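Nothing in this text is a laboratory measurement; each read-out follows from the coordinates by a stated rule. Bear in mind that the values here come from a model prediction, so they are computed numbers and not experimental data. Cβ atoms are built from the backbone, for glycine too; each structure is taken alone.
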Structure P
Amino acid sequence: MDFDLSEEQRLLKESIDGLLTDTYEFEDRKKYAKEKGGWSRAIWSRLAEQGLLGLPFGEIDGGFGAGAVETSIVMEALGRALVLEPYLSTVVIGGGCLRHGGSAAQKRAHIPSIIDGSKTFAFAQLEKSSRYDLNDVKTSAKKKGDGWIIDGEKLVVINGESADALIVTARTKGSQRDRTGVGVFLVPAKDKCIVKKSYPTQDGLHAADITFTSVEVGSDGVIGDSENALPLIERVVDEARAALCAEAVGVMDESLKNTLEYLKTRRQFGLPIGSFQSLQHRAADMFVALELARSMSMFATMATNFDHEPERAMAVAAAKVQIGRSSKFIGQQSLQLHGGIGMTMDAKIGHHFKRLTMIENTFGDAEYHLRRVSNTLV
């Protein structure tokens, strides 16, 4: 199997790397984080201008018809620069729900606005008791005429503060943990019956806890099968997990690069600390952990195209296990090798570790996915 990038993919990589090199230095990131919602509209527009927001959408919808490899290239670059903009929630998750489950009318209504950067999305899925189980849904959607009434609460909705539309999972029938009876709904984020509690997360992003009280959604707000949307949710979340794996590789790659540079410049006893053999061994172990993660990220990217759902799920879960382990090791070693300065807010290395920690706990940590893999193999 050929793992080399094609000419078009190399050009994409050069394009996104060049854009972020010019516009996303660490000091720039601090300024963007102070804008409304915690991210820059100007940068979002630049991403749209370069066609990056339209990559995964079909040409019939105004996109470029790119695949998972192109998404992973972008996500790795975004991770390397610690980008704050809502690419995952809008393009990967929101766009993924529309691509895989949306009607022709829904695609016409929303995809062009994603591509041109005028509309962002947030995925309202997590609840108080659900943890990582996508089928654990207490928020209800009850039929009213041709539409629906949604009631419930969703937690830690990334980009929930400033999103234009919400992708909401809600139960249309059955009990809280049934695998059937789950629907996916498109809800305008500015609905008067929605209450948001917004806050910054540990990695610099912004999230919101959102309460839905008798929120009315028309029949055109249902994505896919209102009573059997869990397969759609699982497919889109697997794509999001693969994208997060690629982002983590970018963060780890930059973290290792910065640590090696620090080892070369920090002097102790009249010598660069990188000349000490024990620290060289630790750096070598970090490199091995990074390459293991990179390989598994490639595997997850390939697996998103598997038609057989259990095979896809197990491959992505296995990748998330290795990504979690590598992220923890590289993050901890980077901080330790930087010493006390690595714990300050002005040091980028600490922000790398925070982002890696949040990625580890998004859509399942290493322990959760290890159980998934082991249960599949039994």
Structure Q
Amino acid sequence: MTHAIQPKPGVLEIAPYVGGDAGIAGARDVVKLSSNENPFGPSEASKEAIRRSLHNIHRYPNTSHDSLRNAIADVHGLDPARIICGNGSDEIITLLCQAYGGPGVEVIHTEHGFGMYRISALAAGAAPIEVREHERKVDVDAILEACNFRTRLVFVTNPGNPTGTMIGSNEVGRLAAELPDHVLLVLDGAYAEYVADFDGGAKLVDKRDNVFMTRTFSKLYGLGGLRIGWGYGPDHVIDALNRVRGPFNLSELQMAAAEAALRDREYVERCRAENSRMRGWMAKALAELGVPSDTSCANFVLARFDDAPQADACEAHLRRDGLIVRKMGGYKLPNCLRITVGDEASCRRVVHAISRFKDPEG
């Protein structure tokens, strides 16, 4: 049935984003390894900040996010005036498309890039343009070839999700330098914290006026349920985004939790080190079972199977064992399963289950 009341073009082309499963009906002792969450949760400092904030939840929050922006600037060595905070980095992506998208505009994303780029572009009335990757890695030349006078935004996830791969700073710098003057490069650094001594592109933002960086507290900081993200960019971009941002988009509770998490550097380093240790172990153990993966720079491993039926069969086998991983057909990787790096017990359990799948008689 056709209704007289219709949304603007593009909205009905959106396939709603589907997150990783959180449970298995009728199963007990379920381990969720489908959403790239920190298995250790938030720091105690962050939990205490949340408890303290409960006394003031009847008050409207600060609209400028000054304290959190200053904390981010202090920890990362950035200019607080060029930081914007959002309800997860998803909101920052939405604001970018809202401010720079629209009818007749094209928004470039890569073949295996985060699904919200396409959704946010369509919601803004823009046309999402998918560009191929090369062996599950961002291809700078392919992006440059796709640019034209209609292009306004280029989204690059680095490290990638769901691939876990990275491109180096030289390639990122080349992309920024060779883009047309009217195009803004957006570096999505949701997993940047998992790479030691990596700034997510902040230095490039400081050097150029056509690069913007997004970050999140949902991954390493263990605050996915609170939805807190931020962006760093040129003055002119921050000014535009603040004009379309809702004034009360973050609560005091969110901001207090994020600031406490950010300043607890000992906890951050411990989580990063444990992720690196178990990620390396799991990738090696899976490779020995005949399940290869690219070198991951994030908190997951993209396990590659012989074909899509084998990947589906393994996923079903894992579900029967109470293990939830993420099928990757929606990211055009149907022969792959994305497996979050959990705690040691979870990693060993999932590898053992895959070994039984690969060799039932073993």
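Summary of values
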read-out: Origin of the derived value 0.95 (FRET efficiency 1/(1 + (r/R0)^6) of positions 65 and 89 (r between Cβ atoms, R0 = 25 Å, to 0.05); candidates P, Q); value: Q
read-out: Relative contact order in percent (Cα under 8 Å, 6 or more apart) - structure with the largest value, from P, Q; value: Q
read-out: Volume of the Cα convex hull per residue in Å³, for residues 41-168 alone - structure with the largest value, from P, Q; value: Q
read-out: Parent structure of the calculated result 14.2, given that mean count of other Cβ atoms within 10 Å over residues 49-56 is the read-out and P, Q the choices; value: Q
read-out: log10 I(q)/I(0) by the Debye sum over Cα atoms at q = 0.29 Å⁻¹, for residues 161-216 alone derived as -1.14 - corresponding label from P, Q; value: P
read-out: Origin of the derived value -16500 (helix-only ellipticity at 222 nm (-39500 (n - 2.57) for each DSSP H run of 4 or more, over all residues; to 500); candidates P, Q); value: P
read-out: Given 14.5 for mean count of other Cβ atoms within 10 Å over residues 73-80, calculated: source structure among P, Q; value: Q
read-out: Structure (P, Q) behind the derived value 3.9 of distance in nm of label points 7 Å out along Cα→Cβ at positions 137 and 225; value: Q
read-out: Comparison of P, Q by volume of the Cα convex hull per residue in Å³, for residues 97-208 alone - largest value held by; value: P
read-out: If semi-axes √(5λ) of the Cα gyration tensor in Å, for residues 185-328 alone is computed and equals 42, 23, 9, the structure in P, Q; value: P
read-out: For semi-axes √(5λ) of the Cα gyration tensor in Å, for residues 129-264 alone computed as 34, 18, 12, the structure of P, Q it came from; value: P
